[in-house]
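Please go over the structures that come below.
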Structure P
Amino acid sequence: MQPIDRFIVPAIAPQANPELERQLQQQVDNKTKPPGALGELESLAIRLGLIQQTLRPNIVQPQVLVFAADHGLVEEGISAFPAEVTPQMVHNFLQGGAAINVFARQHQLALRVVDAGVNADFAPHTNLIDRKIRKGTRNSLHQPAMTGEECVRALNAGMALVQNLHGNLLLVGEMGIGNTSAASLLLARLGELPVAECTGRGTGLDDKSLSHKTRVLQAVLARHSGAKSPLEALAALGGLEIAMMAGALIQGARERRILLMDGFIAGVALLVAEKLAPGTRGYAVFGHASAEPGHRHLLRMLNATPLLNLNLRLGEGSGAALAYPLLQSACAFMSEMASFADAGISGAGS
């Protein structure tokens, strides 16, 4: 491990294994079907096998963590919803009423909510994990969103959370009014892109409000022009939930968990994680393509092909949860589908 400022970067084992990949491909090709007939599901099965370093990938006790935090930049009118919606949605998650709750119940995914920095206090709840660093970030138009210490604490808290999780698949989601702005800022800075190309309507801004949001984000980037390194950019421009997600993803990769990615904001957390701990991205499976315009840039930067394209822009981990059954199917056909030899069927070329 090597230190980056005060953040200790764990070593991420490479998931590349040419001999195992050859064996996985051979196993896929010998199933009772024409070569390539299961399309992208075949590629997914091989990917899962490489992540787990096995010919029989499986999913055990999948976990969903929804990270929630508030953003001081909301003071600048960059969101269609007020900041009070963040704690209100946390209550909704805890009561089981959000989209991610519905999909998690449908697919038997264990779900917990992580308070990374919501500007409210919550009563104890069995499905709430309190890791609050502070009650929301500062307004990044005027000062760094987080101090370096707060940023590192959030990263480390995310890593520690995953160390205590069961299972071998991690799905991260988020909730935080204003967090599409933080994600757009991070993508623009770390991807060296014009912020206008990274900025979308978030929770539903009209044209006038989108133009205002873009101008504010341009001013924020100018204000923090010196924040160039991943850690500096995360502290100056990011969010507590994004930082904690990044830490969780780094630890998940370190433990060879499957990282089932959601959309734009979770994807930016992965970008941060990859910049801090190279190799993290190798453990990620991309659930869907978000309607947020910045996501297509992000997918290109990460050389990622999403499983679904449903024009979603909700967050919460909802798109990843919808993609989850495809991972189950990929594992199932690798383990349960007969080979030509098993079934006594003449294979291709026989």
Structure Q
Amino acid sequence: MPAEVMDLIVHSAGRDDELRLAMEDLQMDRWLSTQQLLRTTGTNWALRTSRSQVLAVGAAQSHAIEAWRREEPENVNAVMMWARVLTQRALHAFRDGARGEDLRRVTYAANQACRTAASLWPADPVPGVSLLALAQTDVDRSWPHDPLNWLEHRDGFLPPGPWTLLNWVHSRHPYNREAYHRTLQVLQARGAGDLDFALWVASSAPEGEAVTLLPLYAFVDRYRRSIAHGRSASVIAFWATEEKAHYARRGLEWWFHAPTPTMWPAAAGVQQQLLDVRSLADLNHLAHAATATGVGHAQDVFTAIGPYATPSPWALVATNPSWWMDDFRSARNRALTHR
């Protein structure tokens, strides 16, 4: 189907049909599909992390995971997902304005659930990733939720942060994508060190690691904050700098075109059908950066995205966020036209 008439599919499960079906069941308070999905995902830590995060967002408003945990209290996946759900609920409370004891109560419950999950399966990086997510709510150093969220960085060039937690996850799954993004979000919530962290990670990550794209997320957040504070004049040429172009090129060369496996069987026992497990958010950020900076060479990235556009970054940098799909289509059409 030509790009200009291709319908967009905006869904947190993206192209992962098994994940989409599990999410639909969770909305009806059914958990067997989630049980099966996580069982077949096994120790593919990248896929386990991403799938469990999406499932938790969908399950936060239901009772399915709580029912599963009651039915199978020793099941490591059920306990991990309960920690994920409680973490997601704590993040929702924080974003809705909860503070003080109300916030500490829900974060403490989530923290304990994460630690229980970690004790049941010490090799699993996901409980540590959830603890890093909880650290976003810990923004007042004078009244910390957890001392582990405020440790000094070993090299001293970054502000205090959840560095021990990040190292804990890294030792189990090096360069775990969500762990590094959660750490970036912690620093963004505190308003210091986020760009330095992103540049440091991108400069040291091995070829093929998704965290190479971390600066693109930091740049989008800087742009968004500039617009929010009415500094539109200062961002007219925001993307037209060599720094942004450098990290767009690095994302293309060091991640997108890296000769690393990105496929996974699309369904249990069906080896012929493979699922591209690259993050759609990463692909959309790279496509935006390649077009916004003028670096170009975004044709293959848009082809990999297909119809699966994600609101971020397009809605965050749009003149009118409600028009973000039009901006995506326009950028895609330009890229595919100039092959």
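Please treat every number below as a calculation from the coordinates, not as lab data. Values in this document were obtained by computation on a predicted structure and should not be read as measured data. Cβ atoms are built from the backbone, for glycine too; each structure is taken alone.
Suppose distance in nm of label points 7 Å out along Cα→Cβ at positions 105 and 129 works out to 3.0; of P, Q, which structure was it derived from? It was calculated from structure Q. Largest in relative contact order in percent (Cα under 8 Å, 6 or more apart) among the labelled structures P, Q is structure P. For the read-out mean count of other Cβ atoms within 10 Å over residues 65-72, a value of 29.2 was computed from one structure; give its label from P, Q. Value 29.2 for mean count of other Cβ atoms within 10 Å over residues 65-72 corresponds to P out of P, Q.
Given that helix-only ellipticity at 222 nm (-39500 (n - 2.57) for each DSSP H run of 4 or more, over all residues; to 500), derived from a single structure, equals -18000, which label among P, Q identifies that structure? Only one of P, Q returns -18000 for helix-only ellipticity at 222 nm (-39500 (n - 2.57) for each DSSP H run of 4 or more, over all residues; to 500), namely Q.
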